[in-house]
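These are the structures in question, set out in turn.
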Structure 1
Amino acid sequence: MTPADLRVRRLAMGKGQKALAEMLGVQKNTVWRWEAGSRTIPPFLDAALSWHERRSPVVPAASTADEGFPGWHDQQLREAAGDLAGRVGIAGRNLRTGDEFLLGPDDPFPTASMIKLPVLVELFHQVEAGRVRLDDRHALAASGRSEGSSILKNLDAGLQPTVRDLAFLMMSVSDNTATNILIRLVGIDRVNEMLAREGITGIELRHEIDFDYLWEEPEHLGVGTPRAFAELMERIYRRAIVSPAACDRMMGMMAGVGAERIARYLPFNPYGQELVRRGLAEPRQWVQVAGKTGRLLGVAGHVAAVWGQDVELVLAVMTSGSGDPGFGVDHPQMLAIARVGRLVYERCLGVQPPT
């Protein structure tokens, strides 16, 4: 039984994670870890669920909005998103309690550059397997430069960045030219096969980055769900995919990405850890953030892990359908992502919503 199978059966029984944990006599954290794929599902579970399914009729699936923070309602997430034109999807988890924050978590969205996250994971799978070396160099050609965000498109032909350099550019500054080089290196099919193998459903890489299509067809690059991106980010944070060393490298490449989105209203300082090491700040003063953003015309998203002495969480927020052609940091979609980030962060700290 896969994590996805377990979730489907739980919802068919009309139970949230807490209710299923109580029924099985295990901790709630155990159920969400099974569903997240960070803990192996034991063989007895299939028989236990079958026994309960025979005793109880199948009921309509439980609303995922009921699985979150005690007293949580999707209306509060909607209010945080604000009067946003288009669609919004949210999937978050308090990694210390298992509480979830969900609003349309399984709705598909254009991924924009968030799709670079599974490309990175597959790259490190191939590094671990010996098919790719991080020290290998790839010559930058005069042609094949991608539009959109890219440093490499402005540099001279003949430059030979390493695979490690390309991966860092893809994640830290979302370099599209570096991304297309890596997509061709690892293969679109292998990225999607990796996701299927890991039991992460809901993300599909479709093509290389091609703005001949993307300005009008944002789904051309890839599609994904907030829940799937949050699950993938959680596994990287927990060092539970590829290898612990690979996860550490991936987290380093994503450090600080999205400071203007999920982390905008959080106590995040890009130099916070340096200040702590020099004794100029207290460890509790700052949180750390790592993740991947995405942005196209009408599309904005961010998936991130946020952690500190008092909090650990993962959160994916995806939006699409905005008619505002702007790309600034104060765009309504960007501010909506930031407000959701602040709200989920406060709930993970135990700050209750106003009554």
Structure 2
Amino acid sequence: MAQQYNINDPYDLDIMRANYDNYSEEDWQAFIDFTQLPENKRVFSFEDRGCLMRMAKKAGQYHRPADKDIRWGLGLADKIERLLEQADANEDAEETLEHDNKIKARHVTFRVAWHDNKWDGSICKEPIKNRYCSGFHSLLSERLRKRKEKNLEQELAFKGQPIIEEYVPPCFWSVNLFGTQNLTVKHDNPADPGLTLIDEELPAQSIFSWPFAVSFTRTKEQERADGAYPKNLESVRIPKFNNAVRKGQSVAFMYAKFSNPLTEEDQQYLIVGCGMVTDKGDYHYFGPKDLIDKKKASKPKYRNFPSMNWAIRYSFQEPELLQIPFYPDPSFRNKLPPVPGS
């Protein structure tokens, strides 16, 4: 974090001026050159570059810039050094990704939308009564809610039936977690509906999930530097997350957020199952490229607009997949391992 200087405090002034003296004219010029790189022009203002030029002009001289300028210039220098450190970290991360065995396996949590028929690869038995799947604390709540309302006639026509290609519900990401049949689904990109749909198979006992936490810029400084999406999203962030989910090593816990009939009032998460990850899907990309490029050029915030589909498939197999028995199921006891001495 940048050091804060109180220019009304003589002690702070001495430290600040000494820190300024530690930078040479060449150092300040390197900072100026950095701000003029195409990818950094939006990060630094014309006034910022003017301040750095004043810092360079008086570096090493007896008369320093004004104290307010020095404080401003040192803040810019700190910001540039942080960006350079981040760039180095990205390069290190990309190198690590080339040697996959360096990334430690981790366990994960995957969120589901509530399903009234055990996530068995079918349409809900009572789509209208299942208000939880499209509740405000579900999975991609707003998107799911709008699409369920739009397709309610088909939801009712196919209710309780196994999902077929004629109608795939908007909650397909988690609907086949405990299913027994393979499904074929189509991914669209809600950020640009004009992009080509991606066809993908969702095997039995599988789920789609994505690392939302690393997929967007979180601070104003990051947004000024990268736009809405981190520059290293596709090269580092998503692969780093996915590579840490290891087949045969990572345990996944599937949960519903507050929008579920059991813990809604208590505002608590609800684990619905867990299992060892046995397989993962490949990366898929939206296109065509010219539309992706057009999107990137449309607004500054889209300059790092990703083509990668974030929804990644994760698969499981019994007996390493366990469903928590919220529904009456006499056969469930037979699926548990025997207890010694029982």
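Values quoted throughout were computed directly from the atomic coordinates according to the rules given, and no laboratory measurement underlies them. Keep in mind that this is a model prediction, so the values were computed, not measured. Cβ atoms are built from the backbone, for glycine too; each structure is taken alone.
Among candidates 1, 2, the computation of percent of Cα pairs over 23 Å apart, for residues 6-157 alone that gave 58 used structure 1.
Suppose log10 I(q)/I(0) by the Debye sum over Cα atoms at q = 0.08, 0.10, 0.12, 0.14 Å⁻¹ works out to -0.39, -0.61, -0.88, -1.18; of 1, 2, which structure was it derived from? The partial results should precede the final answer.
Values: 1: -0.39, -0.61, -0.88, -1.18; 2: -0.55, -0.76, -0.94, -1.13.
It must be structure 1, since only it matches.
When FRET efficiency 1/(1 + (r/R0)^6) of positions 126 and 214 (r between Cβ atoms, R0 = 30 Å, to 0.05) is calculated for each of 1, 2, the greatest value falls to 1.
Ranked by relative contact order in percent (Cα under 8 Å, 6 or more apart), structures 1, 2 are topped by 1, which has the highest value.
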